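Q: The data blocks that follow each hold one structure.
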Structure I
Amino acid sequence: MRAHYLQHVPFEGLGSIEAWFQQAGYELSRTRFFVSEELPEIEDIDLLVVMGGPMSVNDELEYPWLVPEKKFIRTAIEAGKPVLGICLGAQLIASSMGGEVFPNPVKEIGWFPVEAVPSKGNSVFQFPEEIEVFHWHGETFDLPDGSVQIAKSNGCENQAFQIGSNVIGLQFHLETTPVSARAIVENCRDELISGEYVQSESEILSATRGRYSSINSVMATVLEYLHASKG
């Protein structure tokens with residue numbers, strides 16, 4: 001089995017996802033757009049993860065690789081591959097499938113709760129009723145056609161969605177570790193401008209080990225769900 005991930009900046013890597021893939025027996029490969037690496041053939045991968053980044057999905061003139069990336073994501077989804085999008089990755093899935101991405105009324109940066117959106121049927125991933133997760137975003141998206149909303153929050157209505165049984169987009173980060181939280185703070189601290197849903201650097205980095213363990217555990221259940229969707 002081969003899992004491939006799309007990485008947009010050096011400081012937003014897999015976090016806790018890497019250990020899960022190793023334990024599940026996946027080979028790992030990646031495309032790092034910031035060093036102009038090539039995309040693989042769709043048939044050569046079994047699961048795709050699309051990571052975050054500070055750019056917008058609409059910045060195609062500044063980041064021309066966004067165009068082939070969106071095409072690749074759509075092709076993977078249409079081929080029935082399990083696909084997970086995180087933050088920018090969720091926005092890229094939405095954009096690839098016809099949804100619009102635009103500024104959220106507020107920025108969400110730090111540790112804030114999201115709540116599950118109840119859904120009927122067994123084919124939709126069930127989030128915890130409420131969980132405090134790590135956010136770092138200023139944009140949001142329309143749900144693409146055929147998708148189901150699976151999480152929301154007071155600061156951002158569309159926090160997570162699912163397409164079919166094998167595609168999940170998360171506006172927030174469940175993969176964050178103490179190391180990756182510090183990395184994004186060090187590289188993006190200029191965004192820490194006081195706001196209703198923006199925490200200070202000290203608030204962000206004072207999170208307990210238990211808080212990281214909690215979100216990493218939910219990340220593992222998401223990956224297990226997508227792994228099982230391969231059939």
Structure II
Amino acid sequence: MHIHYLQHVAFEGLGSIEDWARQKGHTLSATRLYLGEPLPEVETADLLIVMGGPMNIYQEADYPWLADEKRYIKKNISAGRRVLGICLGAQLIADVLGARVYANHDKEIGWFPVETTEAASLSKLFCAFPRQLDVFHWHGDTFDIPTGAIHVARSAGCAHQAFVYDERVVGLQFHLETTPASAQQIIAHGEDELVAGSYIQSAQAMLADARRFDTINRAMQKLLDRLTSTP
């Protein structure tokens with residue numbers, strides 16, 4: 001299987017997804033939008049992964065490539081491709097599926113639990129997901145659940161944490177791919193956001209327990225296994 005990913009900033013790459021892909025024998029390619037790289041044909045990849053980033057989906061004036069990226073994501077979904085969006089990537093998917101993306105009441109930065117909804121049992125991708133899991137967050141925006149999608153996860157700080165559309169498109173507001181090294185990169189570039197808040201942790205707290213990263217990375221691997229095994 002060939003996997004193509006869209007990267008918005010140099011410091012938010014695939015994280016643990018890269019190791020999973022190599023272990024499974026999948027091939028990888030990328031469009032680094034921040035470098036102005038062109039988007040490939042839709043037929044290029046079996047799975048499209050849309051990564052996170054500090055920009056917002058509505059900042060097209062500042063990031064002109066967002067408009068082309070949105071069209072590209074929509075074409076992949078319309079063509080029946082598997083698509084995974086993480087944080088900004090999930091917001092972009094929600095947007096192209098017609099849902100509203102807007103500022104959440106609180107920023108979520110750090111380790112906070114998400115829990116699956118009752119509707120998650122209806123999805124083959126999420127029916128085996130842990131009932132509750134401490135995951136890594138770094139977001140200020142959120143999204144409404146797109147029409148026709150299944151709302152599969154929520155948290156105390158953000159009601160809409162994840163959705164599944166047509167059993168082949170997944171939007172995750174939170175991060176399961178983050179490793180200690182990638183967390184350090186995000187923290188280094190986002191230190192100005194580490195202010196007092198109900199759902200904002202210190203850099204020290206975020207990096208205190210490496211076992212947390214192992215747990216979310218395993219959850220991501222299992223989700224990717226299910227996503228890539230669907231017809």
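Every number in this text was worked out from the coordinates using simple rules, so none of it is lab data. Worth saying up front: this structure is predicted, and the values here are computed from it rather than measured. Cβ atoms are built from the backbone, for glycine too; each structure is taken alone.
Q: Output the label of whichever structure in I, II has the greatest value of distance in nm of label points 7 Å out along Cα→Cβ at positions 90 and 194.
A: Once distance in nm of label points 7 Å out along Cα→Cβ at positions 90 and 194 is worked out for each structure, I has the highest.
Q: So distance in nm of label points 7 Å out along Cα→Cβ at positions 162 and 186, computed for just one structure, reads 3.7; which one of I, II is that?
A: Of the options listed, only I reproduces it.
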